[in-house]
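All of the numbers you see were taken from the coordinates with simple rules; none came from a lab. None of these values were measured; they are calculated from a predicted model. Cβ atoms are built from the backbone, for glycine too; each structure is taken alone.
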Structure I
Amino acid sequence: MTTTVQVLSVRSPAMPRGSRVASNLFLRALAWLGSKPTPRARTRTEEATEVRELAYRVRNTDPGFSADLFAAAARHESKGD
């Protein structure tokens with residue numbers, strides 16, 4: 001009793017150059033669209049303004065905390081770099 005096995009191998013198809021270029025361009029565009037711009041650093045004046053806005057919001061419910069926030073904003077703004 002004899003068993004014969006025949007192994008067939010298929011050569012992998014060559015990838016066309018155009019598809020390689022197109023896929024590289026697509027991946028670059030995808031990376032560019034997915035990147036986020038770096039945020040601009042806020043100035044001391046902008047930060048102090050945000051703290052003052054918070055102080056105005058809590059002024060009626062907690063006047064002591066509001067006064068502390070106003071004082072902190074003034075110190076922060078006048079501190080300088």
Structure II
Amino acid sequence: MRVRVLFFAGLRERAGSGSIDLEGLLPGATVRDVRRAVEERCPALASVPAAAAVNLEYAPPERVVADGDEVAFLPPVSGG
């Protein structure tokens with residue numbers, strides 16, 4: 001299974017890219033599994049909290065992803 005992973009703001013800087021393609025995920029993989037695979041590939045992201053979205057909709061860690069999905073990780077936002 002293959003998914004495209006997008007990074008925004010500080011996550012993009014830490015990853016060194018705005019996106020990566022992850023291949024080899026098993027059927028039934030979750031957003032949490034995607035995050036773990038991303039952290040293995042880019043350890044600099046391991047300590048950064050982030051919200052996830054699947055196909056433009058916010059998603060909890062237990063959300064199952066499908067082949068061809070787009071998973072985005074967004075860092076916390078602060079304003080003032």
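The table for this structure:
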read-out	value
Distance in nm of label points 7 Å out along Cα→Cβ at positions 6 and 70 - structure with the largest value, from I, II	I
Given 7.4 for mean count of other Cβ atoms within 10 Å over residues 30-37, calculated: source structure among I, II	I
Given -20500 for helix-only ellipticity at 222 nm (-39500 (n - 2.57) for each DSSP H run of 4 or more, over all residues; to 500), calculated: source structure among I, II	I
When relative contact order in percent (Cα under 8 Å, 6 or more apart) is computed for each of I, II, the largest belongs to	II
Per distance in nm of label points 7 Å out along Cα→Cβ at positions 38 and 54, the highest-valued of structures I, II	I
Structure with the greatest value (metric percent of Cα pairs over 16 Å apart, set I, II)	I
